[in-house]
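Readers should treat all values here as calculations from the given coordinates under stated rules, not as data from a laboratory. Remember, predicted model here, so these are calculated numbers, not experimental data. Cβ atoms are built from the backbone, for glycine too; each structure is taken alone.
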Structure I
Amino acid sequence: MVTVRRDRQRGGWVLNCDLWLPAPIGRVFEFFSDAFQLEAITPPWLRFRVITPAPIEIEEGTRIDYRLRLRGIPVRWRSAISVWQPPYRFVDEQLAGPYRLWRHEHTFVSERGGTRCADEVHYDVPGGRLVNWLIVQRDVETIFRYRAERLRELFPSDEAAANRERAPAGAEDSAGRGNSAGR
């Protein structure tokens, strides 16, 4: 579930996204520890690329550079890891990029044989409420919904994985997406 609300104390907005994955916390955190995995969970229309050379050793203070397109406009983004507490939590903060403020806290909790992943993003934008309402809020909600869908695909439940394997090539799932088996 993805929600956005006004942050009355600090200004700006807060996005929350909560997702349960049927995988152990160590495996989930390892995935998020690889900055290049962001490319796999970011919508293709953003043309998101990590431009910091590999390998990137993530720890407090690590800086990572990205390139992407926002509504067709090329943008560079630099973030820093300000908190690193494997396998439970980390925070990345924008140092340079399109937002006035971007602080993204990722938390991971072992729960029901899997991992609860929670994202809390504090953000603010140039142009304030109007720009957020017209453009940004809808975009960040769409991005985080896409991300949750991709994570569910990358960490499928045993039942979902079995259903994908049984479905004939070209079959559609309940959302109308074609099965990529056999392609």
Structure II
Amino acid sequence: MNIKNIPNMITLLRVALMPPLLYLLLEKNYVPALVIFMIAGASDGLDGYLAKKYHWTSRFGAIADPLADKLLMLVSYGYLTYAGYLPLWLFYIVVGRDVFIVSAAYSFHRYFGPFDMNPTLLSKLNTVLQILLVTYVMYSLVFINIPSIISQVLIYTVGIICSASALQYLWIGLRETSMRLKQQKEASDDNQ
């Protein structure tokens, strides 16, 4: 194994943790589910840190890492919403943002070619808050007597930050699309 593939292996480990996580959640076995979720959440930071610090980046990692993150959120928020621990509107915001980003990135790539964009600070904050909320809710399922006001604050904060992040990506996408269309028009005008 090439040492430069360690971030990719960590990403694949995160994906491999999703079926056991979902199984444990469905069985209401929250202690090991919480442990698996925390490992998966920590692995998200670790693979990114290693890839950047040691320049162990790859095309696979650039695609697989955010998809693994989205899968983790889909499984976690899907179950917690299904079980009644998170509101349906929050599930729609979290999953809707991810579907929007993936769809927009695919469409952009298809029509304009590659567009390398690093996650924004707001997007990173969104990911941290989403993981924090799931950790908090799962923690409260294991250890009772946690004030619900904290979960309400986290729920609304995640909803607001997630929506703001979606709008930020929309703005970035529209700006980049406008720039690419302008470049295409200029290239077309030069050829005439």
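If FRET efficiency 1/(1 + (r/R0)^6) of positions 1 and 57 (r between Cβ atoms, R0 = 30 Å, to 0.05) is computed to be 0.95, which of I, II is the source? Only structure II yields this read-out.
Starting from the value 18.2: which structure in I, II was Kirkwood radius over Cα pairs in Å calculated from? The value was obtained from structure II. Starting from the value 2.5: which structure in I, II was distance in nm of label points 7 Å out along Cα→Cβ at positions 41 and 137 calculated from? Source structure: I. Each of I, II could give log10 I(q)/I(0) by the Debye sum over Cα atoms at q = 0.12 Å⁻¹, for residues 25-112 alone, but the derived value -0.48 comes from II.
State the single structure among I, II that was used to calculate volume of the Cα convex hull per residue in Å³, for residues 33-72 alone, giving 53. Computed on structure II. A value of -29000 for helix-only ellipticity at 222 nm (-39500 (n - 2.57) for each DSSP H run of 4 or more, over all residues; to 500), calculated from one of I, II, originates in structure II.
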